[in-house]
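Nothing in this text is a laboratory measurement; each read-out follows from the coordinates by a stated rule. Every value quoted in this text rests on a predicted model; they were computed, and no experiment measured them. Cβ atoms are built from the backbone, for glycine too; each structure is taken alone.
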Structure 1
Amino acid sequence: MFDKILIICTGNICRSPIAEQLLQQARPDKHISSAGIATEAAKLSGHDIDKTAREVAEANGVNLQPHSARQADRHLIADHDLVLVLEHKQKEILSQRYPEARGKIMLLGQWQAGGKDIADPYKKSKDFHQQVLSELQQATTLWAERL
């Protein structure tokens, strides 16, 4: 049912590309991709994964591919069966921008503590990145089991 899955965070340089790889590794039978809700506004289009996010992920065995941040748009969202966001506010923003997609936008942390936001680690400590990685691992594992 959900063969094409899009994971969206703010800038598409920390959480969503890591979650993309975690879910892809858990479910190689699915097409997983990622984008950002404010990538263009933050002038991050084309950027690689944040250096600290990459270091922490790779130190924990996450195999990250080369990455190029991109902006989520109507076409990209329409092209996916399921859209997973990292925060409730992102779900609200996307639902307002693209009301036709409202039914397929869900929280990545949906199965954690009744719907958990996963905080943005951008420009935060390595320890914070580690905590976020742990939350991403838990959330993607729970989604992988349900897909």
Structure 2
Amino acid sequence: MVLGLIGPDLRPDSILFACGMNAIRSPMAAALAKHLFPGTFYVQSVGVRCGKPDPFAAAVMEEIGLDISEHEPSCFDDLEDSYFDLIVSLAPEAHHRALEWSRGHAVETEYWPTMDPALVTGSREQIMDSYRAVRDGLIVKLKDRFEWITDIKA
């Protein structure tokens, strides 16, 4: 499989999304990938470290009908499956760890720089807006990278 090429016939069979603590970005990306491309690929998410579930992440995903409230953060060391076609890193530290991990595995890696919304301060609405921006940015990136096709007929 040549991952440099994309398209419905050249999509990876398995994707691992990675971020800093597997509490916000990578679980959001995994849930979105499963929703946008149901049954297309096996999807998991991990962090460099294990964080705690994030209520803001769960809230913004709930706004679009996806439930990640039961997500339990895990890290690279917790992985039971070691076969992935693609690791998508969403944070610099996760990309570094993915590159280290990929040395012992036949896997492609991509880095999608994604801001950490947990660093935003301000009102609840300002914080929620930062999480929405991450969610919406991931939707765009997923649709572009894996050539999302709607069933809408003109």
For distance in nm of label points 7 Å out along Cα→Cβ at positions 13 and 29, which of the structures 1, 2 scores highest?
-> 1
Given that mean count of other Cβ atoms within 10 Å over residues 45-52, derived from a single structure, equals 16.4, which label among 1, 2 identifies that structure?
-> 1
Kindly point out which one of 1, 2 the value 14.9 was derived from, the read-out being mean count of other Cβ atoms within 10 Å over residues 37-44.
-> 2
Where does the value 35 come from, among 1, 2, when percent of Cα pairs over 20 Å apart, for residues 69-132 alone is the thing being computed?
-> 1
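With volume of the Cα convex hull per residue in Å³ coming out at 116, pick the structure among 1, 2 it was computed from.
Details: 1: 101; 2: 116.
Answer by label: 2.
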